[in-house]
Every structure is written in C-alpha cells, then in structure tokens.
Structure 1
Amino acid sequence: MTPIDLQKTSPEEAEFKASTLIESLPWLKQYRDEIVVVKYGGNAMISEELQDAFAEDIAYLRYVGIKPVVVHGGGPQISNMLDRLAIPSEFKGGYRVTSTEAISVVRMVLTGQINPQLVSKINSHGPFAVGISGEDAALFGGRRRGVMIDGVEESLGRVGNVVKVDPKPVLDHLRADRIPVVAGVAPDLDNPGHTLNINADAAASALAQALGAKKLVILTDVPGLYADWPNRDSLVSHLTADELTQLMPNLESGMIPKMQACLDAVQNGVKKASIIDGRVPHSVLVELFTSNGIGTEVSAT
C-alpha cells in the first residue's frame, strides 16, 4: 500500500481518506487481538492482482493487531494440473471426487505450489506468514466421507471430513506473531499413511471453531447468498442460523458446502461467519472494517 502524500492530495481527498479510516475505528476496536479465520479460494487465487490485494489485506490485519489465520483450497489449480496429466476430474454434489491417482496431485498442488506462493506474497509486506498443512503436527485428522445425492450416498474417493483438530500448532504460531497459512489436506485416521483431500470451507470452519475465532470469512466467486437463485434481487446480506437452516435444502449444490461451513461455525462458538466476493479487490478489509460490509453474514441469533 502506498502512503498518502498529503502535498499531492486535495483537502477534499484528504478528508475523504481520513473519514474512511475513521469509519474503521469501531471495527478495529472489536477485532484487535482476536482471531479471524479466512478461507482463500476461487477466482481470487487466479488473478495476480487479486492475489496481491489479498496478501495486502492479510498483512494489514496483522499490522493493526488482529490475528489472521488463512486456510486455502486450490480447486482451479488442481483441475488444471489434473487436465495436464490427463487425470479425469469429477464432481458430485459440489464436492471433488478424488481418486487414489489424483490425491498425490492434490497434495502436490496445495502444499508445493499454492501454499508457498501465498506465504511469499504475504511476506513481501513483512516476515509474518508461515506455511503449514493439515498433516503437520497432526493439526487435522480426517475420515472418509461421501455425499448424499437424491437420497443415496455416493463415494467421493479419497475425500474426508475433518473430525479432529489440534489447534496447538496454529496457536503456537499466533503467539509468535506469525500468520499461519494452512493447506487443506488431512491424514486419514482410519488408514495411517494415507492423505485425504478435505473441503477447505469445512476445514476453515473446523479450525475457526477449535481456535475460538471471532469471525470466519469465506471468499467465493459470487456476491453472496441468493435466497432465490438466479433472482439477482434475492441477495441476502444477513441471516441467522435458524434462517439459514431453513434455506439449506433449496440452495444450489456449489453453495451448500460454503453455507454449511458458516452454519457449523456459528452453531459452535464462532460469533459470525461471512461469505464474500473474492473477485472484489480488498474484499476482506471491506467486510471487516466498513459499516455495510460485503456479501452475506451469518450469526447465531
């Protein structure tokens, strides 16, 4: 971020910038020293400009005294690599089917490509970020899961739920003033030595719960939750856990994992959870530090 040069700024521009900063004051007070878990994914991971803006947002949170934790997926990059290797991609109910052949590619892309790239971008603003995966220090433990389609459970292969979280590795980094950047894979508790591909939305939610986070923020590729998709006028800015529970059966399949992650979080101690449009530069800052926010926010009541 470029510092404001008051000598080149008109009084009106300076006043506007000052008023924007002052608007963030109540939110700075609310979130200072609190943990905020941010799930990073979608188109925000593809655009170089959006990658840079996201890294700036996370560094900014750290500089103003908030404790950000990033959990990332890598759907587009995984699909591209599978295509390059001629390994078929398949989705069921909004979840990727991961074969034994594909899991090594998933692990390589998440931990060997995306994670170090994101760590590097954040660290261009200060030596804060450190990359870890759900396999490191038994952060996550997973078990295989399927998905219900028309009342029948379908297999997803090497895909699992996070059923166990040991937050100590992340808390250790936070106590050292670092920014943990977590790749969404987990060891298979029922098959030692095997790795599971875990949905990054669900992983971020589980970690937010275990950390007692103040807020969970999930980046998406849409402006928010539509109560009556594709009616653009049905965008919901805020709803309670009970209201979301009623809407869940009617949501389109791609939105279900994200909204379930938000619902699980607020039902288990996280104060608020939001899905926001990651295609908007600096969407994390807009959500946390402005009165109107962006996207859809879920609260317990």
Structure 2
Amino acid sequence: MTLIGETSAPPPSGDLIKDGTDASFMADVVEASKTTPVIVDFWATWCGPCRQLGPSIEKAVLAAKGKVKLVKIDIDKNPQFAGQLRVQSIPAVFAFVGGRPVDGFMGALPDSQVKQFVDRMAGQAPADATDELLAMAKESLDLGDLGGAAQAYAQVLQADPENIKAIGGLAKVYLQGGDADQAAEIAAMAPADAKDPDLESVRAALALADEAPSETAAFEARLAQDPDDHEARFEIAKALAGVGRWDAAADHLLIIIEKDRAWNDEAARKQLLTVFEAAGPASDVARQGRRRLSSILFS
C-alpha cells in the first residue's frame, strides 16, 4: 500500500541518517526533534575513535526503525554549533528532543552502551509534539481536509508506528476518501482489543459495509406494499448503513423498534447501536438517535 509518510515499513536509511551542516542544523536537528528524537554525532575525518563509534551508532539507529534519527556533523567543516554546544573533544554525541539537547556522551563507547543510549532516546518522542500533531490531524479531518489529516497522522506514525489514535485517524481518512480496502488495511495495524473512537468507528463502518446487500429494489417494492415488512425495511437499513447514510439507516431501524422492539431477537436495536458506533459517539446521528431510542423504549 502507499501512504503519505510510509507506515507499514521502516523508513529508508537515508531518512534516518544524514550528513548535517551548520546551515541545515536548525531544520535537521532542532525542528526535526520536535517530532522525532535526533541524535547528533560530532566527528572529524582524522579522529580514530569517531571511525569506531560511527558504524556502531548508525547500526543502533537503524535498528530503532524510525523512532530516532541521526545527524552526523564534521566539526572541521561545520564548527558553529559544535562551538555553541561547547564540544571540547570528539566524538561528541548529543540527543535532541523537543528542540533541545537532553542527553549525550563523549568518546567511543562499547556497542552495548551505544545501543542502550539510542534505545533510551527512541522512547523519548516529545509528547507535546505528538499531541499537537494529533490535534491538528483531527481538526483537518473534521474540516474535510483529508490530505492535511493524512500528512499529520502519518508524521505521528513515522515516529510511533503503534500510536492507536493515529492508526484510527488515518483509517478514517481513507474511509472518508472512499478507499475502504486501505482503511481496513490501516485499521488492521492496531491490536484487535485496541480502543479508540475513530478506530472503533472505522471497524463498525467496515462491518456494516461487509453485510450490506448490493441490491435493494426488491426490498423497496415489498416495503411499498407493506410498511410493516420489517425484514425488507431492515435490509434497506443495512444497505443505507453500508454506504455511510447513517441518518437514513437509523430512521428505518427506529421505525422497526417502535413497531416491534423484539423483532428477530432485537436485530434492529443491535444494528442501530452499530450505526451509532460507525457514525461516531459524538455525532448528531448518535446523539439524536439515542434520544429517540430512549423515548421509544421508555414510553
């Protein structure tokens, strides 16, 4: 599958490891670390321990699969930020999170200690940046800006491939864009027991689409002749729900419940709850439908 900001496979090494300069430092390190932790390795060509550390830290960064990035800076060619960070000997390693240096070490370390350092930083994605991206994505989704929402959700997933809110949100983007297969593939990235409103909404919508009849002409003819043909009305409701017409589906189901709430082992009420879940618990369909359902059940 193809995603904005690939989520199904680790980013290529070129995205994770790059040679930096003083000119690119703000973009490659400071700004980039607001989304994903960035490790900066200050080195020089004449430095023996640097040549020993380099492959070790690169291997550990690649093993982290996108949860941390590495920027390598030759201090002979780019002395500005090394000076600002008061680098007095090399190799010197700094970890940036949220735009600020938060940890580091000097000198070559054994592979095991390098891996521990990288793994520790890989778990330090700035929560405020992630939350900000998720909020931005949700706002874009609510406004119908599917491209903007997809980009923001994909950024979160690049730093944290198991983020349930981003998985649910991105699946909803694809579902609203009319790509149910892609939505299902994204939703499947989350554990079966994962709980998130967007994820549950997508799963419910996909389930409704799977069981929707493809042709309703016969049921519509039956219902026109007999408004109490609950089976025909139920099948029409399933078809409407299958294409996302939640309000119309809910209307038909509520009519069945009002006339015979126990029909077919309360199939209409059970289907209605799935429609509410697919529409979203905060949607007008769910809020108004629950009020109407309560009025029917307790009248």
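We did not get these values from a lab; they are worked out from the coordinates using the rules stated. Just so it is clear, the model here is predicted, and its values are computed rather than measured. Cβ atoms are built from the backbone, for glycine too; each structure is taken alone.
From 1, 2, which structure was FRET efficiency 1/(1 + (r/R0)^6) of positions 165 and 221 (r between Cβ atoms, R0 = 35 Å, to 0.05) = 0.20 calculated on? This value belongs to structure 2.
1, 2: which one has percent of Cα pairs over 17 Å apart, for residues 29-172 alone, as calculated, at 62? Label of the source structure: 2. When Cα extents along the principal axes in Å, for residues 149-212 alone is computed for each of 1, 2, the one that comes out at 37, 25, 16 is 2.
Name the one structure among 1, 2 that relative contact order in percent (Cα under 8 Å, 6 or more apart) of 13 was derived from. The read-out comes from structure 2.
A value of -10500 for helix-only ellipticity at 222 nm (-39500 (n - 2.57) for each DSSP H run of 4 or more, over all residues; to 500), calculated from one of 1, 2, originates in structure 1.
When log10 I(q)/I(0) by the Debye sum over Cα atoms at q = 0.08, 0.09, 0.10 Å⁻¹ is calculated, the result is -0.34, -0.43, -0.53; to which of the structures 1, 2 does this value belong? Attributed to the structure labelled 1.
Work out which structure the value 1.00 belongs to, where FRET efficiency 1/(1 + (r/R0)^6) of positions 245 and 285 (r between Cβ atoms, R0 = 30 Å, to 0.05) was derived from one of 1, 2. Only one of 1, 2 returns 1.00 for FRET efficiency 1/(1 + (r/R0)^6) of positions 245 and 285 (r between Cβ atoms, R0 = 30 Å, to 0.05), namely 2.
Assign the value 2.3, calculated as distance in nm of label points 7 Å out along Cα→Cβ at positions 37 and 229, to the correct structure from 1, 2. This value belongs to structure 1. Here mean projected area of the Cα convex hull in nm², for residues 189-260 alone was calculated and came to 6.6; which of the structures 1, 2 was it taken from? Considering all the candidates, the number was obtained from 1.
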